[in-house]
Structures are given as C-alpha cells and as structure tokens.
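Below are structures written as structure tokens.
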Structure I
C-alpha cells in the first residue's frame, strides 16, 4: 500500500515550534550548483589538485578538505615556530587552501542569486524553535541576517556572541530578550562561516548579506584561520572530526540529545554516513517525524520509514511534498495566509 504524501499546510500545525533538520537537498532546491557530489570530486574534475595535495588525501584516507587543510596548516605553523626550513609543507598548505577556495567559488552561489528566496525560507524556518542544518553553506546564515530587517518580533539566534565566540550556555538563548519569539540555529557539521585559529579557538565570521562569502575567503587567505566544517567522509571520520571541535561536540552532545516532541526532516536523504545524528536523538521524546518527499517518491518513503523506526524507535511518520506551498522556498499563495507561518 503506498504511503500518503500530504501537503505541508495539512501537517504544519502539528510540527509548530518543533525541531527541523535540513539536509543538502534543501540547498539544492535553492540552487542546483549545490548538487556537485563532493568538493573533492569537483576539484579533481576541474584539475585543481596538485600532485602533493592528491597524495595527502590518499595518505590520510579522507576526502574531507577541512581536515587536510587543518593538518597541513598545523604542520606549517609548527615548522615556522621552530624555524625549520620547509617550503614544501607551506606550499602544500597554500595549494590545498587555494583549491578549496576555488571549489567554494565554483559551487556556492553569490548572495544576489539567492536573495529572492530568503523571504520564503525565513517564513518557513521561523515556525520552528530549533533549526539543525547539516549543510555547511551560507543559506541559513543569510536567512538569519535577512530576518534582522523584518519587524515581526521574531529573532534567529545561533548562540555566537558579538565577539564571534560560541556561548556554550546555549540554553539561555531560548529566553526572549527583546524579541517575542525566537529560533535557535545549530550546525552539527560546521559552516563556512565558522573558523579556528592556530591555538584551536573557534569563531564565527560576522558579515551580513553580499559581503559574507568574500569575508570568509579573505579570512582563510590571511593564514590566521582555517575553516570549521565537515564536508565529506565516512560516519567514523565525521564523528572524529566532530569530537575534535568544541562547538561541534557541544552540539553533538547537548543539542541533539535535548528534549523534543516533533522532528521535521527536509531535504535529507538519511544517508548511512549521517544516520549517527538521527540516532543521537533517540530517547529525546520524539513522538512524530515529518519527512519531506520529492515528487511522491515511494521508494524513498519506504526507506525513510524503515530508517526512522530503526534509529528513533516506534514513532509516527508523516510524509509531505517538498514542493508544497508554504514549504521552504515555495511561497504560500496570498489566498491562504498564515499556514506557511503556522498561523503567526
């Protein structure tokens, strides 16, 4: 018997003020350029990798750009601090960095190309009290900064202070300050906007709108910072990278395991390498899960249902059309006001 795929407006009130987890499919819906597979594959197809850089990926058995960049950066800094002449290590760092920058420039759309989508994304996401974004791109960050100019009493908070430092007492941000309602945002796999310095201190790069991507790339070029995001790898490699970051490990230990009654999954394929994130939410009180489905794909419905029952236990599952009105970038028609905002 086929699974029923509903319209988002039919189930939205049930998932109001719950948690939403965004996968890469959400990014691809905004811009097809995000459907590149992996940064490493893209760089190899473009011929961006020098032989030394290719050897590094093979030696460490990973396809994670951030990890390789950080390892070579640390080695270069150690050599410089001990005054060990080693131009080859520093050149390898420069090669990896420039390769990563070029790959990001190739696949990440500029702000002006996605800005028209931000109002719909903002209205959709403000209906949740927690947003968990698995993508390291800037779409959710841009949505947050767009909301700063919307006078509706709602505020997105990512728990980073004005200094750019993460406040690990993140629960306190749930309390309204000047806003009436708020949404907390977290990045379990990091973000392009997050970085760390030579002594492993972690920061968020502040810059609203069109200047953000360039500010990030300039920070990388300064040789003072490397990015903090987990782009590729097996489940074990991703968990290891998460545990090597204070911010990522805090999200993994505390945010994912906090109490919630509903969970919405949007644009997430529930791949084997990321299921550990879903398993972290088992026992948190989830009773219902809403899963976005592209074009009523029944094979995916069956797979998603089985995975959710295995990883979360016996919970009720709703399926909804990822392109239905009021959902993500698909605006609610004027004749149906409010449903895309859960009545707000």
Structure II
C-alpha cells in the first residue's frame, strides 16, 4: 500500500472521497472539507492510503493550527498539561471524528491502513516540529485507533443521536415513553398556538440575520471572540461552501428572526449544526421546536433515519429519544521530548470511563 500527503481535497475526485466519507458523517464530506480550506486559522493537508492499483483505502484531513478560535478544540482546555499538539487529524469542526476507511475492508486490512495513516499523520506533524491528536473521536473510531497510541483515550464529551423510526413525526413521537409523548405534543401545540411565522430557506438567504442571534448565543456562553462580525464571516463562508445543502428553519415575529436552526441532510442522518434564538422573545418552547421538532419534520421529508443532536444538554436529548455515546481524544507523543518514553501517563477526570472495544 502507498501513503501520500496532498494539499487540497480537490486533488481527490469527490465521488472517490465520498465513497469513504458518506458512512462517516457530514464533517468529513468532500464539500465540507473544501469549505474548511478557506479558514485562515490553519493550513490543511490530507493523508491518503492507496492500494497498488491506486484505489483509495483510507484518508484523513490534517490541520496545522495557527490560531484556534474554538476553545473546545484548544489542547490547553481539553488535554492534560504535558500534551500540546498543534496538528489536528480528522475533522476539525462538528465534534464528530473518525479516520476514513473504505467500506468492506476486513479487520486485518483495516488495521494495516490505520497504521499507515497514523504514520503519515505523525510524519506530517514531525515536519512541522509538533505532534498530533484526534479530537472528538466516535467510540468505534477511538477503539480502533487506540492500540496505535501511547496515551490512553481521553473521554471528552458525550454525543446524542435521535433515531427516527417510521415515516413521519407522529412515528417518532409514538416511539417515546408515554410521559414524554405528552410533553412533546404539548410543546409543539403551545409553540404553534403562539402563531410564529416559520420559514424554511437556504443559509445564503439569511446568514446575516442568523449571525446576530448566533453571536448573542456564543457570548452568552462565554465565547467573547464570537461577535457579530466573526459569526457573519463564519456563516457566509459556510453558505458559500455548502450552497443549497445548508438548510435553515427559522421563526419570525413580523420581519424579525427570533430563532433559527441550521442543519444538513447527509447520508442517512440530519446533522444539527447551530441553534440560536432571541431569549427575550416570549414564544413558548421556541428552542425545543427549533432544535428538535421542526428539523425532525424536515428529516422525515428528506428520508433520513436519524437526527444528530450533538453534545451538551445530554439529558434533555435523552428525554427526546437520543442514544448517547462517548467522544474521545487520542494524542501522540514526541519520542524523546515532553511526553515521550518514560513520561508519566496522566489520567484526568475526563478519561475515567472505560473505552468500549471496537
């Protein structure tokens, strides 16, 4: 097998990349990664593994980070103090990561591909005088990669995925316990009775309005760098990169947007990307309808089978039918340097949960 590192995902035909990425998720898709190449805070590259006939067997995007605006991807905020990698392997956004391997590989061949992929990632980091890490790996991905790394996998967060059985939102509601069914129907009824105007549109048509709400949401959660200008630029880049795939459902009071949800239908899943609202607006249950019920309606209309609800407020998501799994980080150590052979293995409160096997 042959490994290489290229500078742009455009060097790989979209269909070839998507053969690996589509089962993995939105944040490793060809179109999403192409958009991420416009982010000035990191230099992108891509590690590839091909067989002798040139068939793509494994891949991972790489990011040499110069300035990380997201605290959740800053090593100093989520990793033990002796680990300070500057290269991210895999997805840099979305809190959902895995190395890409071709569907249908047997376990032995997949392990060989992962070892070659890890070697290419390590060599890339070495060339830049640093080490690498895989943030927010799925449970399966972490279990498969863990034997290649000296540090134990660190549990970072939990991830929520809501199954969507049947063919419509009534089937979803019927799948919930009886008490929750009553609560969901009440939240939907009170929201509708308040009479908000609900609009479904592409992000390109409303990113400026959405950015104002998103900046307020971010600053309410302590992200002071995420002002209106930063959020406008972020959503504008995302709208340009993703086009009609970037879908928004929003509530309006007259001409004013009072809340929105940005999401994507990709593979068999609808992926929630961002939710923000005017917290001073009186519409009852505005958040729950934007976060869950309106995207669920669109998911059924599009034919996807699950709603990726992501991290935080896990219990609220569990009450709405979510299946919860762990998200992990794996970190490389520089041989002979800090954290190299002989360095203590530091365990933090985040990594006390045992890592399930693959």
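Where a number appears in this text, it was derived from the coordinates with a stated rule and is not lab data. Keep in mind that this is a model prediction, so the values were computed, not measured. Cβ atoms are built from the backbone, for glycine too; each structure is taken alone.
3.2 is what came out when distance in nm of label points 7 Å out along Cα→Cβ at positions 170 and 306 was calculated for one structure; which of I, II is it? Computed on structure I. Given 20.4, 69 as the derived value for Rg and Dmax of the Cα atoms in Å, which of the supplied structures I, II does it correspond to? The correct label is I. Across the set I, II, distance in nm of label points 7 Å out along Cα→Cβ at positions 66 and 258 reaches its highest value in structure II.
One of I, II was used to compute relative contact order in percent (Cα under 8 Å, 6 or more apart), and the result was 26. Which label is that? Matching structure: I.
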